[in-house]
Structure I
Amino acid sequence: MAEAPWKPEHRLARIAIKGRVNQQERAPANFVFLVDVSGSMDEPDKLPLVKQSLRMLTERLSTKDRVAIVTYAGSTAVILPSTAGTEKSRIIEAIDGLGAGGSTNGAGGIRLAYEQAQQHFQKEGVNRVILCTDGDFNVGISSPGELQKLIEEKAKSRVFLSVLGFGAGNLKDRTMETLADKGNGNYAYIDSLSEARKVLVEQMNATLVTIAKDVKIQVEFNPAQVQAYRLLGYENRVLAKQDFNNDRKDAGEIGEGHTVTALYEIVPANVKLPDGRPLVDDLKYADTPAAPAAVPAQAAKAGPASNETMTVKLRYKQPLADTSVLMEVPVVDKEKKMADAPGDFKFAASVAGFG
């Protein structure tokens, strides 16, 4: 925690997670490249960039990996049955032969890709469909709600999903992010070869190797120290408070070495308006000073005095587990100025300030 650069009397709290990095060799992978070859992909920053990206990923395959290639346009097809990673030239030849044209039956392609993944399922390895598309699904199931139900059903197979978005203009960003969220996966937007290299080469394990699923963060603020707060961003990631302990509720995934950052802006309890009035009047029917609307009502109940600003709770599941593990971290504000904050904190604050 340190001062908020845009309002120094407020505090800025950074919650950061980094997935552990496995020092051992990556487990064998069973990949299915699911490629949208419909007419909308016939642009330089779409299918040609997809092919370059998949070629780079193919070069990184180990001898224990397997790859299948499924395409979809008006119809679906298995372009390459599951093939050993040692046969790189055969895989690249299949990638090079991809061409665009026709309408977009994304749902049919998704079903066929998961079938291929399940046929060669690696019990102790990485099983993942890698969907490359601009998200323009216009044949078969095309509404986000129906696609979401399909992906939720397929996620039960323990095959994970990575969605790579290509192109500009008609990119259906929201649809692709929803598919990744519900498919126990991740989403990346690729607009250049350098971005493809970052996602699929430099950060390959973070993108493709899941170490924790259904990761949830819950923050409880101490009303004796905090009178108001707001989460910066993450509007489409917020869960109801009762969902935190519910292991049936889907949440986000963390890849190996993957980092996640959340920022809260906090108004300390002693901050008043310029004329001396408190931001929120004391509650008439409570034993403690006012708790703002953003703080759950039960937080206003009298409790032991504490110098803790908040408690951060984290729940996550192992990739193949159904029961979550809980971690709790109490946080005391050390009253740091921005000049004394770590470099990562300053950088995150500058990004949030720009946003």
Structure II
Amino acid sequence: MARRDVIEKFNEMLQDIMDSNLLFGGKIVVFGRDFRQTLSVILKSTKENIIDYSIVMSPLWPHLSKIKPQKNMRALSDSIFSSRLLKIDDGVEITNENNEIQIPSHINIPFADDATSLNTLIEMVFPSINDPDLDFSSFVKRAILTTRNEFVHEINDVLINKFPREETTYYSCDENTSECVIPDQEALFHCLTPQGLPPHKLTLKINLPIILLRNINPTEGLCNEICLHCKGFNKNVIYAEISVGTHAGKPVFIPRITLESPHDDFSTITFKRKQFPIRLCYAMTINKAQGQTLDFVDIYLKEPVFSHGQIYVALSRAKNIDQIKVLIRPSTSLAQSTNYTKNVVYREVLDAAHPH
């Protein structure tokens, strides 16, 4: 859901348009939100600020009608798994002395070393990936979830080298839009991949799964976060096919477009990047996976989760516990294999959203 300040401005706009003091100008507005999932991303912020940006802290919240779903429809076939998910994100799951929850041993992958353990994880979620005769459509609803974009890029780089097809590489054109004079600016911009932008070097192969980063034509199914797979390549157009949803199987063309880096207080350098608005989606961040239902999920915790609801979101992408594997990297090189991980829950948000 959008941040509370955006919703409050939307309310003021409708009141102004309708010349009415009624909530949202008297119009019916429907919001959807699971407060057990991750909250709005507020860069360089504190827990208190993140909570304050949630709609439950808005003066509009008491005036909204709340409809609370009663069942976890995704995990309906596994009631024990569904019950444990709710305990995890209610913050009442049993913890050890370090306030960590235990991952069941049968879904935990023992950690050996970074390379070996990651290859084991990859083989579990994408078995026989280097087989050229494999039906790659079976990989559409499988993914590796992790905490940060840097880990996503690391996993995707490993996976694309295992994928048995001839590769096509596209390089972006980057242009400085800030007032700063930057020596060797192109080389600097090529090294940057801000949130929401595709990489400078985009390497693709036929049948490779990709995710769209922008709304191009929502009525035709080309909307942000839709999953596709590559079917053909041209200089300025990629031929692809939508993998999921009501438009599954539909052939589409993705153009190369100009995108701008984020404008915020923490981006002193801004630039434009002309590139295809896509990324590989073998692996994705936990935040990006919200709303998706997957047939098999690998969770790669190279570092502990750091935001409200992240472990709940990661585990709840699957329909039952047998469709999940978890790899937890010990926090120190001397640590032994572990199946305990942190759980971050902001009780203030849950209590405000679900009052007793």
Structure III
Amino acid sequence: MAGGVDDDEYGEDSATVDQPITPWTISVASGYSLMRDSRHNKGLAFTEKERDAHYLRGLLPPVVLSQELQEKKMMNIIRQYTVPLHRYMAMIDLQERNERLFYKLLVNNVEELLPIVYTPTFGEACQKFGSIFKHPQGLYISLKEKGKILEILKNWTERTVQVIVVTDGERILGLGDLGCQGMGIPVGKLSLYTALGGVCPSLCLPVTIGVGTNNEKLLNDEFYMGLRQKRATGKEYADLLQEFMCAIKPNYGEKILIQLEDFANHNAFELLARYSSTHLFFNDDIQGTAAVVLAGLLSALRLLGGTLADHTFLFLGAGEAGTGIADLIALEISEQNGKPIEENRKKIWLVD
């Protein structure tokens, strides 16, 4: 800094991704605007020096609370709620005002809070998303934005994004077509990227593709957030997805990871076949679940002995997950015994 002041006096220049203090852009955010920035707000954990440096005097009570004490306080508050959805809403409120504390709670209390911010509770949250919606947490790209998607992506505040989780809301968990209210899925999944995978939240972008819904209950719900029309199909749907996929790399580079979540079967497999050779692209329901299940089977064989080919596999249903697992098992058996994958599929049964 000019005037011989130590650059690290208030910690701005020594701040890291794990310990940001001030968002540096054209100007330095301070005062009330800093406290409204969820990425950098620390609440009562702002130190005395930080309060002086960033014009926070008088905007906060005089006490300074450590993040550990804030965590203890928030966990006490969350545990007072007996309804899981209320716990979910309390966590989302925290994420929207103090992101650092949100992830500290989630990382340090993962067994208790994971069922709240992810399955099963956020399934109910998606069903009621229109009623509990307060603050946008990702990008909504609908048919209204056709022809403008490259421009829409530039509206996202972060210029450096490494992973996108996207859904079109047609097959949310086991709940069916929830349209735009499926946004809870990419938001929740990316929370896990950060809490369990250590990915900086600023590098993550949740996206919902809005093409309508076939859910009559939602179409008649006055609080529904999406397009009030039947779900687009065929060329109209394919063209919107094509424009979205073509706009991603110019914005975020060749290495951007794109993860599909909860697309209906008929679209999921087609999109995977179309874009897996041109983008860093995978479908979690088809491939992610399959990889975990296959790993479990291979681990079990260490105790049981023998090979996968020695067993017959029975599936209840033939959805994305079941079909993906079955295909990967057949592929692994082919790798082991050298027989065609069609031959090894005879060991696998999918029962309605």
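Where a number appears in this text, it was derived from the coordinates with a stated rule and is not lab data. Remember, predicted model here, so these are calculated numbers, not experimental data.
Quick look at the values:
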quantity: Value 11, calculated as relative contact order in percent (Cα under 8 Å, 6 or more apart), assigned to which of I, II, III; calculated: III
quantity: Label whose coordinates, when semi-axes √(5λ) of the Cα gyration tensor in Å is calculated, return 32, 30, 21 (choices I, II, III); calculated: II
quantity: Origin of the derived value 17.8 (mean projected area of the Cα convex hull in nm², for residues 64-271 alone; candidates I, II, III); calculated: II
